1. Give the label, chosen from P, Q, of the structure having the highest value of distance in nm of label points 7 Å out along Cα→Cβ at positions 50 and 194.
2. For mean count of other Cβ atoms within 10 Å over residues 18-25, find whichever of P, Q sits highest and give me its label.
3. If you rank structures P, Q by mean count of other Cβ atoms within 10 Å over residues 162-169, which sits at the top with the largest value?
4. Can you tell which of P, Q yields 19.9 when mean count of other Cβ atoms within 10 Å over residues 90-97 is derived from it?
5. Taking FRET efficiency 1/(1 + (r/R0)^6) of positions 10 and 138 (r between Cβ atoms, R0 = 41 Å, to 0.05) as the criterion, which structure among P, Q has the greatest value?
6. Taking mean projected area of the Cα convex hull in nm² as the criterion, which structure among P, Q has the greatest value?
Structure P
Amino acid sequence: MSTARKLRLLVIDDEIQLRRLLKVTLENAGYHVSTAETGQLGLGEIVSGRPDGVVLDLGLPDLDGVEVLRRLREWSQIPVLVLTVRDEENAMIGALDAGADDYLTKPFNSRELLARLRAVLRRVQSVVENPIVRFGDVEIDFNARQVRRGDRDLKLTPKEYDLLGYLAQNSGRVLTHPQIIAKIWGANSGDHAQYLRVYVARLRQKLEVDPHAPKYLRTDAGIGYRLVVEG
């Protein structure tokens, strides 16, 4: 007798009939299924429930599916299968660019749904990282897109947030100047080394006790930067 646990799936869809259909179909296929009717509720359920995979409808009433994916991919590589209708080609492409693992066009049959879901779950390692990163008195909440120091919110520009998030996702690892520039400003952005130095200096002013002797956002001379979160 097999003792393997059932894989846990989360369905995020605002249509109650489709949620019910997906829940029954997936449970009959041997999955444990929970549901959420909005993107924000879905993100919260991923944090608390730690599912092995997500089925995500792109048309949600609060956050659209692409935005849910963008927020999710800031801290998690959980497998995501998106559902789209035939006239949502641009949204589907945007979802794949934002980190979806595969898509399914509505209407669909249950055999295709289960086959694509099995492929996604096989292909992608199901690891949900902690959306909260802490170092010193600083806390980054990727789910809420907030950075706090002590008891106050830090006001970061979008580029400052993107830079800090990239460093935090790779904490302890040296990221080279070209890697960071390509990630934050784009692969064809050219030489932004001076911009990078300016943004690192700004972050140190906001994050470090002594910006001139940084404890967390460290320089590897001639190579790049790393964020050290322990201690």
Structure Q
Amino acid sequence: MKVLVIEDDPTVGNFVRRGLEEQRWGVQLVADGEEGERLATSDAYDVVILDMRLPGKSGMDVLNALRARGFERPVLVLTAQDALDAKVNALRAGADDYVTKPFSTAELLARLRAAQRRAQPREETSVFMHEGLVVDLTARTVTRDGAEVKLTGTEWALLALLIRHAGRVITHRQILREIWGPNAEEHREYLRVYFTHLRKKVEPIPAKPRLIVNEPGIGYRLKV
């Protein structure tokens, strides 16, 4: 895998580069947002690691510009900001994931591999399977341990949305907009009720969910 790292802090940049090169991944390190944006669109890289605080053109500006130009490769954001708003804004702008500084090489590698898996094209007739749960997106059927699971229309829509974005955090607003429409973006109580019902039907132990996980204050993620 070839990785473009856009990071102006040489200590962090070299730390990332060493960790990735030890995995025999190709790494290009740049410290400038504009140069990073130009290289990202050259189609020579499989994934972009993007720092949010860059001199000149900020990481958020680079991310917005890439997605506006139809850039579809995974973008993993590095941020020193642990504030919830910063993470949510990055996800809304099109980041596939984020890592908060300081971070370990193991965490970075795990998130990069997950982003790479999610970037693989999926067939329209894909079947999702996880620990006894089987969801056929084409036939619209759900089974757990061989037994049929009956879902309401809304529960099915929520589960299908999570599967289409498996591994990625989907913000509360995104879910509400997709399922209930733009006028429902502030009604987070919908999510608490419906995800409770959905977990009772698809999780082995609903009180200790292992599949549909909550990212506090941000949204939900389907673990893969």
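1. Sorting by distance in nm of label points 7 Å out along Cα→Cβ at positions 50 and 194 in descending order puts P first.
2. Comparing P, Q by mean count of other Cβ atoms within 10 Å over residues 18-25, the maximum is at P.
3. P
4. Q
5. Max of FRET efficiency 1/(1 + (r/R0)^6) of positions 10 and 138 (r between Cβ atoms, R0 = 41 Å, to 0.05): P.
6. Largest calculated value belongs to P.
Readers should treat all values here as calculations from the given coordinates under stated rules, not as data from a laboratory. The structure displayed is predicted, hence computed values, not measured ones. Cβ atoms are built from the backbone, for glycine too; each structure is taken alone.
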